[in-house]
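J.: Scrolling down, you'll hit the structures one after another.
None of the figures in this text is laboratory data; all of them are computed from the coordinates on show. Values in this document were obtained by computation on a predicted structure and should not be read as measured data. Cβ atoms are built from the backbone, for glycine too; each structure is taken alone.
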Structure P
Amino acid sequence: MMDPLVMGAFKIDARGGPEAGPVVLEWRGVCNEREPRQWLDPFLGRAISEAAGSGEIELHFEELEYGNSSMLASIIDFTQDALAKGLKLIFVFAPARRWQKLSFEALRVFDDGAGRLIFRSA
């Protein structure tokens, strides 16, 4: 089980894992850090490792008020890494938040039609 990631007004709670089913990451608050990769990339790398058993990561962004382009760059790299390792990713987002709708629609470019990249509206 992973510890939560907390950086100021930004938090990711994690649950699940090898024996407890899919890894679930619940994103909350505001991520407007200039260089979030230094702590976000290692955290997401651990999530990929934890999900090796279940083969699935579910990411919830409904309570994320804002994420800047630096955060989105980490999510893009994470998405590519997870898919390259054969993991299934489920993104749950709030399309009423315009920035989320635009960001997650852009991530669809990584969907190869194999059913491993799923987007759900909250």
Structure Q
Amino acid sequence: MELYKQLDAYQKAYSLAIEVYKQTRTMPREERYGITDQLRRAAMSVPANIAEGYARKATPQEYGRFLKMSLGSCNELKVWLDFCKDLELLPLTWCEQMYEGYCLVAKLIGGILRSLRQSPKPPTPNA
């Protein structure tokens, strides 16, 4: 098993991405290449960058660069979720749950970044 799959940040980000993908199936067809596509891309980017960074962890800086991209995607997602909520494209409670979920993922990624600054070795799973 790939070790990145054991990271809490990856597991949470992956499950949230699955939820985003499922829920966006209900969005209006005219948003397919707009907000729907942006939400899905940003959601999939979070776990993908965690995994890619973990695979390229030759240096803490390199791993950190991918983790920072994941953080950027978390923030991008929060903006798209705000749009969906304000435009009433997706259920309010779902948008709020996803927003909270991505806040948690951002905190978990921040914890990994802090551990990289303190130690030259990549974090172990469940970080």
Structure R
Amino acid sequence: MKKIIAKEIYPVYQLEIEKSNFNKSMWDIVNHYLKKIEEDPVAELIWVFDHYTHTKKLNWPIVDGVVDAKMVVFCFGSKISSIVSLALKPRSFGIVETEDKFIIEFMEAPSEIAVKKMTNWTKELLG
């Protein structure tokens, strides 16, 4: 897993998994995160958004090679420590499927505990 800076300001964690070494589907990955969110005492699922279908329906551009894209949107809702904290929520896992790999990304959270959980949940996909 690596950390990148998207659009020059957004810290994003990214994991690429080659399909040739991975026997899971898009829905297996989504369900993995749904289970982790359900098991977590402070995480709450908001929605699974099918970004690929939405974008296709609008006939807007999709990066070449992408065959599916979903977002698992959730919140670590243990407290409201400041008004601005609401602007930093919710969290999401972006899951992109290409012809030969899965790319999983999430933006760094202000909470180190949340980052650690999201990192661990993602690394667990590797077995």
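J.: A value of 1.4 was computed for distance in nm of label points 7 Å out along Cα→Cβ at positions 54 and 70; which of P, Q, R is the source structure?
T.: Details: P: 3.0; Q: 0.7; R: 1.4.
Computing distance in nm of label points 7 Å out along Cα→Cβ at positions 54 and 70 on every structure in P, Q, R gives 1.4 only for R.
J.: Can you spot which of P, Q, R the value 3.2 was calculated from, given it is distance in nm of label points 7 Å out along Cα→Cβ at positions 46 and 102?
T.: Working: P: 3.2; Q: 0.7; R: 2.2.
Answer by label: P.
J.: So, one more: Output the label of whichever structure in P, Q, R has the greatest value of relative contact order in percent (Cα under 8 Å, 6 or more apart).
T.: Numbers: P: 22; Q: 34; R: 29.
Checked P, Q, R; max of relative contact order in percent (Cα under 8 Å, 6 or more apart) sits with Q.
J.: Given structures P, Q, R, which gives the highest value for distance in nm of label points 7 Å out along Cα→Cβ at positions 22 and 94?
T.: Working: P: 2.1; Q: 1.0; R: 1.5.
Evaluating distance in nm of label points 7 Å out along Cα→Cβ at positions 22 and 94 on every structure, the highest lands on P.
J.: So, one more: Identify which of structures P, Q, R gives the largest calculated value of distance in nm of label points 7 Å out along Cα→Cβ at positions 62 and 78. Intermediate results must be reported in sequence, preceding the final value.
T.: Working: P: 1.8; Q: 3.0; R: 3.8.
Max of distance in nm of label points 7 Å out along Cα→Cβ at positions 62 and 78: R.
J.: Next question. Have a look at P, Q, R and say which one yields -8000 for helix-only ellipticity at 222 nm (-39500 (n - 2.57) for each DSSP H run of 4 or more, over all residues; to 500), as calculated. Don't skip to the answer; put the middle values down first.
T.: Details: P: -10500; Q: -25000; R: -8000.
That value comes from structure R.
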